[in-house]
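K.L.:
There are structures below to look over.
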Structure P
Amino acid sequence: MTLFNIVLNILSIGIPFSVSLLLASLGEMFNQRAGIFNLGCEGIMSMGAFLGFICAYYLQNTAMTPYANLMGIIVAGVAGALFGLLFALATVTFHAPQGIAGIGLQMLGTGTAGTLFRHFVGGVAGAPGLPNCPIPFLSKIPFIGPVFFNMNILAYIAFLFVPLSHYILFKTPWGLKVRAVGTSPRPADTMAINVQRTRYQALAVGGLFAGIAGAYLSLGQAKMFADDIVAGRGFIAVALVYFGGWDPYRILGGSLLFSIAQSLQLSIQVLGIKFPYEFAVMFPYVLVIVVLAFTRSSAIKGPAELGLPYDREKRI
């Protein structure tokens with residue numbers, strides 16, 4: 001196998017791998033921009049992966065077969081939004097510590113998904129999943145065509161979410177409210193911005209994205225469900241928000257970097273290169289830690305009130 005083919009193979013695997021991370025990271029970005037730190041992203045993704053799979057699994061070979069994947073994605077997104085609202089109830093309304101509440105949400109989502117899967121399915125089973133949709137003409141372009149223009153429809157939509165998220169966050173009144181309540185909630189409150197409602201909305205959007213990210217794993221990538229299908233991607237998504245400086249385009253870059261590194265370690269194992277596979281598996285995660293460690297803190301300007309509850313009755 002030539003070097004060109006190796007690079008092409010790494011990119012063709014790594015770019016689709018980035019979709020679930022990208023969606024989850026964009027959702028977490030809205031959470032953190034509103035001042036809420038959600039470690040429960042992993043649990044929401046697990047529930048999204050299960051619900052997306054179970055809908056497609058039960059609707060296959062029925063009259064709803066053409067809509068099985070769409071129904072799975074919708075159900076996963078709605079469930080994710082509901083989990084986001086549950087997290088908002090705990091942290092925004094009842095002022096629970098965000099870190100502890102996030103870990104609780106992660107355990108709730110992961111445990112519930114695994115339990116329901118064993119109850120309703122019980123073993124290894126497949127779902128039709130999302131087929132690839134090559135874009136006419138573009139998919140035939142040498143080198144870049146098979147890499148960028150031969151993915152499933154949800155992958156294309158995920159990449160379109162990047163400029164859309166940037167526009168919403170920086171060019172719309174709602175985006176201004178989200179950034180305001182995450183940076184200066186008390187002044188925002190005095191300007192008649194409902195801090196609690198805005199944070200609820202941001203957490204619902206974040207949960208929606210995380211649920212769809214989970215559905216992508218089970219329908220667009222694995223075409224099955226397993227207890228460890230998320231495999232820490234929810235926590236990586238939280239780290240990528242910091243890596244990307246709370247900016248959608250930089251988050252996209254971080255998602256691609258991690259996913260291509262993951263694809264590289266898979267290629268090392270497949271090609272039989274004499275290199276301890278344990279270190280190859282560790283490589284993508286070590287890369288994230290190293291990049292975060294060497295990112296200048298002065299270059300990262302995150303929400304000033306990130307992780308801090310807001311109580312309008314509390315005196316300054």
Structure Q
Amino acid sequence: MAAAGLSILIPVFNRDVGLLVSQLSQQASAWPGPTEIRLLDDGSAEAYRLQNQRLATLPGVCYVELPANVGRAAIRNQLAGKAQYEWLLLLDNDSLLPDQQFVARYAQAQAAGPAALFVGGTTYEAAPPADPALRLRWRYGRAREMRSAAVRQRDPGGQLSINNALLPKALLQQYSLDERLSGYGHEDTKFGLELSRAGVPVRHLDNPVLHDGLEPAAVFLAKSQQAVRNLAQVLRTDGLGATTRLVQAAERLRRTGLARAAQAALGAVEPALRRNLLGQNPALRALDALKLLWLLRAW
């Protein structure tokens with residue numbers, strides 16, 4: 001029997017993905033079956049499209065452009081629908097590979113089983129960025145996203161990220177990402193919680209990608225607020241996400257009758273919280289407070 005093939009799926013938006021594609025192409029032979037790299041551009045600016053169009057000439061690479069931006073969930077669903085092979089490796093376009101064994105580690109994990117989905121994790125540079133505007137995103141990534149496989153495995157579905165995840169095509173088609181969640185955030189939260197509810201085995205690996213796309217604090221704050229709105233929507237429509245720390249904090253305030261008072265108090269200091277987060281020494285507790293305020297307003 002021929003070995004199962006691998007489709008590496010990368011949504012592209014305003015990013016030159018040449019280095020990532022080169023790294024993946026060099027490692028593709030570590031997968032025991034056939035491979036392809038599929039790039040789907042989600043309405044990038046012309047300069048980025050021109051940079052990435054050249055990748056279509058590389059062997060094993062398929063590059064396609066969408067006429068307009070469709071969003072994070074829809075573009076991954078479209079990529080999965082076009083994939084040739086049985087296994088999918090989902091990567092964000094601001095990822096880089098940490099070493100020459102990245103694909104090989106996934107191949108070994110898939111061969112060993114028995115999980116249906118493997119999550120590799122994310123890492124960040126050890127040194128802080130020189131630009132103060134990027135420090136909030138770097139601090140958040142180091143403190144909240146850069147977790148070992150052992151830590152993530154304690155809550156396998158709740159710690160799931162669809163960046164750097166290996167899974168069967170049939171699984172993503174059965175539990176497709178919710179395209180109602182517009183903008184940024186929590187389409188992977190809902191996906192992971194649905195898999196947990198269905199009893200789908202998830203295995204976390206120490207096979208991280210390097211996050212190479214730090215955003216300015218103002219952009220990250222806007223995305224974080226959108227993510228909180230999406231979380232509130234998932235709670236209202238599907239009853240998912242109640243186990244997240246943010247929701248649990250808001251629920252405690254609601255149960256004790258303190259939600260309105262907390263919302264008023266946090267609203268009063270919101271400008272100060274934003275100033276801190278946009279400054280040179282941002283505190284993650286200030287971000288936590290803002291997220292709680294946003295959830296109380298949206299819920």
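K.L.:
Give the label, chosen from P, Q, of the structure having the highest value of distance in nm of label points 7 Å out along Cα→Cβ at positions 155 and 243.
P.N.:
Details: P: 1.9; Q: 0.8.
For this comparison of distance in nm of label points 7 Å out along Cα→Cβ at positions 155 and 243, the top structure is P.
K.L.:
Can you spot which of P, Q the value 15.5 was calculated from, given it is mean count of other Cβ atoms within 10 Å over residues 139-146? Present the calculation step by step, with values, prior to reporting the outcome.
P.N.:
On the way: P: 12.8; Q: 15.5.
Computing mean count of other Cβ atoms within 10 Å over residues 139-146 on every structure in P, Q gives 15.5 only for Q.
K.L.:
Cα extents along the principal axes in Å, for residues 27-98 alone was computed and gave 46, 20, 16; which structure, P, Q, did it come from?
P.N.:
Values: P: 46, 20, 16; Q: 36, 24, 24.
The structure behind it is P.
K.L.:
Please state which of the structures P, Q yields 15.2 when mean count of other Cβ atoms within 10 Å over residues 171-178 is computed from it.
P.N.:
P
K.L.:
Let me ask something else about it. Suppose helix-only ellipticity at 222 nm (-39500 (n - 2.57) for each DSSP H run of 4 or more, over all residues; to 500) works out to -14000; of P, Q, which structure was it derived from? Show your work: numbers first, answer last.
P.N.:
Numbers: P: -22000; Q: -14000.
Structure Q accounts for this read-out.
K.L.:
If you don't mind, another one. Out of P, Q, which has the highest value for relative contact order in percent (Cα under 8 Å, 6 or more apart)?
P.N.:
Working: P: 36; Q: 19.
Top value of relative contact order in percent (Cα under 8 Å, 6 or more apart) goes to structure P.
Rule-based calculations on the coordinates, nothing more; no lab input. These numbers were taken from a predicted model, which means no experiment stands behind them. Cβ atoms are built from the backbone, for glycine too; each structure is taken alone.
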